[in-house]
1. Name the one structure among 1, 2 that distance in nm of label points 7 Å out along Cα→Cβ at positions 32 and 328 of 1.2 was derived from.
2. Where does the value 1.8 come from, among 1, 2, when distance in nm of label points 7 Å out along Cα→Cβ at positions 8 and 88 is the thing being computed?
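Laboratory data are not the source of any read-out in this text; all were calculated from the coordinates shown. These figures come from a predicted structure and were not determined experimentally. Cβ atoms are built from the backbone, for glycine too; each structure is taken alone.
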Structure 1
Amino acid sequence: MRLRRELDLLDVFCITSGAMISSGIFILPGLAYAQAGPVVVISYLLAGLLSLAGMLSIAEMTTAMPRAGGDCFTIIRSMGPAVGTVAGLLSWFSLSMKSAFALIGMSVFTALLIDIDIHIIAVLFCLIFLFINLIGIKEAGRTQVILVLGLLAFMSLYIIRGLPAVKVEHFVPFSPHGLKALFSSAGFVFVSYGGLLKIASVAEEIKTPGRNIPLGMITSLLVVSILYTLMIFVTIGVVDTHRLSRSLTPISDGAGVFMGFGGRIALSIAAILAFLSTANAGIMTAARSLVPLSRDGLFPEAFGRINARFKTPHNSLLLTGLFIIVSLFLRLEVLVGAASVVLILTNILACLSVIILRESRLQNYQPSFRVRFYPWVQIIGIIGLGFLICEMGKQILLVSCLLIGGGFLAYWFYGRIRGYREYALLHLIERITAKELTGHLLETELKEIIRERDNILPDRFDEIIEKSKVLDLKGTISLEEFFRLAALAMADNLKVEPDLLVNLFMKREKESSTVISPGLAVPHVIIDGEHTFDILLARCEEGIIFPESVPRVHTVFVLVGTRDERNFHLRALAAIASIVQDPNFEKRWKEARGEEALRDIVLLGRRRRQ
């Protein structure tokens, strides 16, 4: 059972933005300032810039494969089930931990307003969001929109009121701890941009994913990075240095300086909204990280089941909610740092996955959005993100290695013996070594994903192409030789003698050439009988010698039908005309790997279906 598509562009923007705006701006600036000083403003910009490569890579892959689980699903199809299992479990862990941290942060701010134990508050809100997510993605998305729009209003108010109060002397010295502190703090605050990748987890539930996913992600990064920079600039400029370096509520403290007690309360409410939106988005997306693992047999099947009434992954949501509640009672400092490293690793894997998918030359890898300046964006992203990891400290790296090891053990003892999946890396190795390592399994899966993504409903032409014969010929052959091969291939389906078909083909060609453009011919003849129609696809590497045709013909569509099929005959000719008008048709036809790949080019061709 598939998840229901109910999220639009505003939902995408709000889920992504809400997932980013939380501890990264309302708690971490004080801790990061203590490490680096005023240069932390640049650290946030650097972290946002480095997150761009992973974000663009995820956007490309997700528009090609809009499925629940997002980065996990695409990494499995790119790098295989072992790496995909690790990525999926790490993604689930980091998103869940970020949600737990958001709930604790929210409780701290709530405790400033009302005197209730923070753990009780955190558990209560976790249960509320779990219930909202269980009853439907539309309800969860609507909740997210309300939370984020209110949050953005508070943040804008903070910037507008705070800029005139900034004191320039607070920025001197600008980098008291040197460049190393700049990079280590950039890695520390990288978790602030973790929400960028969260939207990939709900890709299966987004309307028009080819447009809404990249546009929503890019808009969100632009808006949030600008808000982060301006808010931190204001905070450093108005809060005393010693107070800021020890503060766990830096934005509220800043508001208290230039807006008084009322401002402090207002920004505390904004912080609560931020943590609520992050917790909601985290529960929504973390649960869906387990769905592709379950569907592929790499995780227990129960966690991929979709509730028949609400169309939500209820078992996965319940497990995620339970894990978050348990996490609320743990020390989160090191785990939050580890979550940041995990997010960096996810970005690196996303960049690597795009390189593998592109270089594997998978024909049916057809993203609606393609990253420009490939592969330089990915290479720079991998190098920069790897450098950040090295600057984050041994303790956090050790915890991350333990998590990665745990993911591999889960695959080795469970998924390895239950789930096989053809993946793009095998195609790349196959292309380099010229050895047969794959079937057509991944291409077939991608074809079905494209059909669902683009709402392609197969018509009669598609049904005939699915069953049609395909000739993939080598060398140069004569026209009569080609027609004989075509007749032998089509005779059984048409229940006609091959020699009769050859004569009809040759007679039709003598009447007028069926070459309709350089390198393309569409021979079509009428046979006796009723309710019969068939199509043959052919590619000839060195070309078929058609009379008076220069250059030789490399692409042939052979149409044979009875007189009562004349109307469909004309529709089939129109469908072929639409398909071959694609500017990339000839290139893709020449590069297609085998008969099934040739068939897929026609089945996925852009045309109006009847």
Structure 2
Amino acid sequence: MGKKHRKLNLFDIFSIAAGAMISSGIFIIPGLAFKIAGPSILFSYFFAGILAFTGLLSISELSSAMPKSGGDYYYITRSLGPMVGTVSGLSSWFALCLKSSFALIGIAEFGMFFFNFDIRFIAVIFSLIFTLVNIIGVKEAGRTQVGLVAFVLFFIFIFAFITFKNVNPTNFKPFASHGMMAMISATGYVFVSYGGLLKIATIAEEVENPSKNIPIGLLASLATVMFIFITTIFLTIGVLPKEILSGSLTPISDAANVTTGRFGSYLFAFVAIISFFATANAGIMAASRYPFALSKDNLLPSFLMRENKKFSSPHFSILLTGAFVTSAIFLEIDLLIKAASTVLIVNYILSNLSVIVLRESGIMNYRPTFKTPFYPIPQILGTIGFIFVIVNMGNTAILLSVALTSIALLIFLFYGMRKSAREYALMHIIERITSTEFTSRMLENELREVIRERDNIVEDNFDRLISESDVIDLKENTDYEKVFRLISARVEESLKIDKEDIFKKLMDRELKYGTTISEDVAIPHIVIDGEKIFHLYILRSLKGVYFDDEHQSIKTIFVLIGTLDERNFHLRALASLAQIVTDEHFVDKWCRAKHCEDLKDLMLLSKRRRSR
């Protein structure tokens, strides 16, 4: 999906993430978690939020670098490889589908307030409705989400207003009634409540200005939802007797019933249903992007990446997702929660590892516009915390993660491995450790195109000049005269112009005017006879080129050679080069580049004024 399909703004991002988190986090899970850990679930929600924050930092960085459909699958594949990526992508798809099914079951559960029979078939109907909404288009799904979330937030505020006066402090004693390990186990259990953060990464390709909107939207939604969780659950524990709250599937409605009577109970059952609408809608929207992305990488059949001609949505992927969500409606709630939480935790771990691998790989075209502060501390601490939590969730969680991982591995081994050949960042680290070069520029080239799309870079004549330029990477110390001899020989070879004539012009220019513009950069430029000739020669010397006593170690030399009729372009090229080399990080990046093509990419992806 190209940049013309970027339709989701900051409010859409906030609403999709927040809506996906609020419903399950406060309308069903608190009663089930209370049965595990008692009042200490307040800390469980807080610790789960902190762990989610470490994942949020990684997701924000990776999504700002690679805003593509498939989100965590896309960047995990590019960092850890297609096998791990397939496991991640299919596991995330399973998790988000299960979370959507859980939301639809929530609709059925709260529907029992209004109908005295099992209405799961209504949940099936709504699953079909939200599948259709997402086929019609992501913008329409985003607008639906904004309205649903605004409605739910309003009534949560009403709930807080009518219940805070009725809080009974004795309901919190003993606080850690089931012990500290139970609180940690509950942390993993409630982690599914924060799964909405992962959903944004999956639709990053459809976000306006993803470099800004994704980090801000994710941070705002997490902060808002953490506050809502802790406040609402504190009030619920404070007004509900333990014997009613423990194991309740309708805790907020039960709490409203205590403070306002039957009307409040029915009102918040209705609000819960609307909230679960938001979760189901966002879940289908996000989950459907995983088969789409896997298909684009030849890891799943190609029909899943086809887009609807009218709505530009991946309709086959959405239909598959809707079918899985609908079938999972009939599973047990407890199993859905544990499975979704476990897989989400695993993928947060993989996101943290992806940041570390991409940063340490030295790949020049990994250029996130948002960088994790205090790297790699959040990634390391978050990963340790995630592992500790998942181990303490019990055997069921571990067995579920093993089962889902095994299914994904089998799909990769029997389908994807034969069809997908992909380079990934971990290979670059292995290459550096073993001092054996076995990578091409496949990943760098892909990331270059991602950056061009992300930053709306439109190729101009100067970009084409760079692409066609000769690059020389000198390994030894030398002086400008020898460099000019080398350039002259290249000019004779490519333009069929006498090298002695070129050398004389370069030397005359240098002796009369000097071509160094800083302690690291020189831009010799000359006019030659003829018509419609203009060439750029790029030279790097890590050991430095001697020009004079003031400029003894020039590392970057750009030689411009053109005819008089190209004077206007000559001046624009000089201006463009000046913009490139004045970037404060230019010299450092120039020296770290591993290949000649990396030097070109550094210039091609630079922030400068462009014109046709």
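1. Working: 1: 2.7; 2: 1.2.
Here the read-out was taken from 2.
2. Details: 1: 3.3; 2: 1.8.
Checking each candidate, the match is 2.
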